[in-house]
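The structures come next, written out as C-alpha cells.
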Structure 1
Amino acid sequence: MTELTGRHVAAMFVGGFSIIIGVNLLLATKAVSTFPGLEVPNSYVASQSFDARRNAQNALGWTSDLEYRDGVLGVEILDRKGRPAPIRNLTVHVGRPTEARDDLALELDDTGHVAVDLARGMWRVDLAGSADDGTLYQRAISLKVDPSW
C-alpha cells in the first residue's frame, strides 16, 4: 500500500473541486441558454394595473378548459352560463414552461381544435383575447402530455 502524502491529498482536493466547479459551470450554462426570457419588460409597472385587470377579467365569469387527445388540442372558453364565450381575437400559444425552443403559435378551427404534435411532458398553453367590451382575457394553463392516455 502506498503512503498517503501531501501531493496525494492536494491531488484529491484539486480533483474533487474541479468536478464540482465543472458541473456547476455546465448547469449554469444550461440554465442561461434555455431561459425563455422575461414575462413583462418591467414587473413593477405591470403590477400597478394587475388587480384592475384581474378583477375585470374575473367579472366576465369565463372559464377555460383544454383537452389533448390523439394529436388534437381542444380549447373551450365558456361564459358563466356554460355557453361558448364571445371572445375576440383569440390567440393560442403553446410552449414548454422552461424554454422557448418548442414554442408554437396555433390557429384553432371553428370548433376550437387544432392538430398539433406535442411531445411527452409538461406544456404551457397561453390563451389571450378580449370580450366585446374590450376587457382582456388571458389564461396560462398547464398541460401534461402523457402518451399512455
Structure 2
Amino acid sequence: MKIDDEVKGRFRNDYHRGIINLTYTVNQLTYRLMQSIKAHGLTEPQYNVLRVIRGYRNHGPVSISFIKERMLDKSSDVSRIVDNLLEKGLIIRQESASDRRQKEIDITDKGLALLSAMIECDKKMDMLLRNLSTEEVQMLNGLLDKIRS
C-alpha cells in the first residue's frame, strides 16, 4: 500500500514523502518485531545486548562500552539494560582483572537458552522483508547506507 493511502496525508515533495515513508515503515517493522520479543519477557534493547554478547562470546567477556558501540539504538542506557539482564540471570558481570574500573559482561547458560528459544524472532525478522527479492534487499541496503553517509 502506498504511503499516501496509509497516512492519508499530503507531502511537500518527494523528499518529504521519502522521510515519512521510511519512518512509517521502520515503525511498522519495529512493532512487529517487538511483539515477538516481548512474548519472551525482553525489550528490544535487551534482546540486542544479549545477541551482541553471544556474538562475541568466543573472544571472552565484553565491556559495557564494547556493547554500546554495537547497539542499534546508540542512545540506549547500556548500564541499565545490563542491570536488568543481570537481575533476570541472563548475564554475569564481574570486575576486569586488568582494570578494576571496567566490568566484564558475559552471557549465562540461561541467556543462551533463551536466545535459542527465540530463534523464531530471528526468522520473523528475516520475513519482514519477504516481499523483496535478494537484489531488491541489496539495493535497499545500498540506499540506506548512502542516506547515512
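Side notes on the structure shown:
- Origin of the derived value 15.4 (mean count of other Cβ atoms within 10 Å over residues 108-115; candidates 1, 2): 2
- Label whose coordinates, when semi-axes √(5λ) of the Cα gyration tensor in Å, for residues 68-123 alone is calculated, return 23, 13, 11 (choices 1, 2): 1
- helix-only ellipticity at 222 nm (-39500 (n - 2.57) for each DSSP H run of 4 or more, over all residues; to 500) derived as -19000 - corresponding label from 1, 2: 2
- Origin of the derived value 24.0, 84 (Rg and Dmax of the Cα atoms in Å; candidates 1, 2): 1
- When mean count of other Cβ atoms within 10 Å over residues 52-59 is computed for each of 1, 2, the one that comes out at 14.6 is 2.
Each value in this text was obtained by applying a stated rule to the coordinates, not by laboratory testing. Every value quoted in this text rests on a predicted model; they were computed, and no experiment measured them. Cβ atoms are built from the backbone, for glycine too; each structure is taken alone.
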